[in-house]
Structure P
Amino acid sequence: MRQGRIIKSISGFYDVIDNENDKLIRTRARGNFRKRGIKPIVGDMVSYEDGGDLGYILELLPRTNSLVRPPIANVNQAIVVTSAIEPKFSSNLLDKILINIEHNDIQPLIYLTKSDLISDNEYQDLKKILSGYNEADYVVFDDQDSYNNEQLLALENHFADKVTVFTGQSGAGKSTLLNHINPELNIATAAISQTLNRGKHTTRQVSLFEISGGLVADTPGFSSLDLIDIDKEELPKLFPEFVKYSPECKFRGCMHVNEPGCKVKEMVEENVIMKSRYDNYLYFLNEINSYKKRY
């Protein structure tokens, strides 16, 4: 019995890359998987037997996480592609994407696109905002020339030994970025529909490609952005800069709202923590509370 990872699935067949020798084996899942309601997805670690022409998946190993769109398991990091314009940069949406990613135990990195389409002053303002994310311990790629070789190489340096997905608002340039990293991926970049002002979804089967010693999903995914799975006690733990200062709050389990002696609020007042991040936190907290009332 051998172990490997599914890197592609095509109508009931699964291409598995072996953990030890990197050999690619085409497999089928055992017949009882369907009866048991088990569906292997790309990224799954499996044990399998190699039958020569065709192997068989015997067992799915436990997943660390899984996403619905694209359907992929055991993701280590997500490149959050955010555009300066068309669609316009939104800190609220960026923060919402970041906390959803953190909630799934995935490491987010922020990548700015289309900054060459705004004025130098607007770019400097945006760079200042993004430096706040840098301060909050996020890795940020924000060169004015989004796809310069140096920055692309710096991004690729994060790929080794990891499974990476790309996410972000529709039309932000996820496919374009992937095509710059590896033209062989040749992803159909959908032009932004002016009437809807958002990218058209080009849904297709997800595969993992080996790039710079890691595996990269060829599908720019956009996972659902409800906060419905996140409870209010978890929310402050999804802001790294809150986690950093909350041990100094007067009360354990401080929610950083009305409590006296709150170190996080103090850091917001001192501009150590970005006010926009704190405001978005309060907005999300309110959203979560209103969900709970409805359900």
Structure Q
Amino acid sequence: MALHAAVHSAPTGADHLSRRNFDRLARYIRDTSGIKMPDSKITMLEGRLRRRVHATGQPSIDAYCERLFEADNLAAEGLHLINAVTTNKTDFFREPAHFQYLGDTVLPDLAERGVRTIRAWSAACSTGPEAYTLAMILDDRVRAAGAGDFTILATDLDTEVLHAAHRGVYPADMVEPVPERLRRKYVLSPRNPARREVRIVPELRGTIGFAPLNLMDGHYPVGAPMDLIFCRNVLIYFDKPTQRQVVSRLLDCLAPEGHLFLGHSETITGFDLPLEQVANTVFRRR
């Protein structure tokens, strides 16, 4: 999930959000996306909304809110609002110990258990670096080694970041964490170096299916059980009851002995779920 910094100057009078409208927005955002909006987030929310105020031609944030709630424009504008407030912090090979554990421990375990086609899910994939990191490792360690095949599903609530993820185009410095051998294999450099952009090779892009999915939904229609689920640095935006609900629904999609990867700052202590911790924020379904 992702946070968009404001890029347009706010129109006159757009800098302040009334208490009433903050409460209405916070309730809608919480009910729709699960994201907590405590009072400390008022200034942040104002900043995130300025682009939508500008795009819709409203004179102020409060006028935008009146249009949203009083004129019943949630059906048309709600998705843009959620896109504006979700958080998109992501990197290639982020929290690299997870990918080390995946390559050294999880993939050999799957091979030993006879899993020939690995199903992986990058939940809340943002602009795609996590999904492409997974694809690089699975293609290099499984498909290229003749040890089987894989499919990857990558989902996010934010439709704008999904479009960027599908394109697979990134600033050149963003792929620096990718090991050089994998960079040569899976990353295309521009013909004009001045562009400072790179693109993931089409063969790797083709291994990932990108689709919208809201983790607040009561059911995740992801198909057959997953062997790997990465849902990292998402739970921190939810309260404890919502965290437990989300993890429980993720488990419904995880194959027996499948692995769930959470963010390094996240915990499921006290959730009483059929998971055993096997590494730092890595869990296996019992």
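For the read-out distance in nm of label points 7 Å out along Cα→Cβ at positions 64 and 144, a value of 4.5 was computed from one structure; give its label from P, Q. Comparing all candidates, it corresponds to Q. Could you tell me which structure in P, Q was used to calculate helix-only ellipticity at 222 nm (-39500 (n - 2.57) for each DSSP H run of 4 or more, over all residues; to 500) as -10500? The correct label is Q.
Upon calculation of P(r) over Cα pairs in 10 Å bins from 0, in percent, for residues 96-183 alone from the atomic coordinates, which of the structures P, Q produces 15, 48, 34, 3? Matching structure: P.
In terms of distance in nm of label points 7 Å out along Cα→Cβ at positions 136 and 256, the structure with the greatest value among P, Q is Q. Taking distance in nm of label points 7 Å out along Cα→Cβ at positions 72 and 104 as the measure, the highest value among P, Q is held by Q.
Each reported figure results from applying straightforward, stated rules to the coordinates on display, with no laboratory input. All values reported here derive from a predicted model rather than from experimental measurement. Cβ atoms are built from the backbone, for glycine too; each structure is taken alone.
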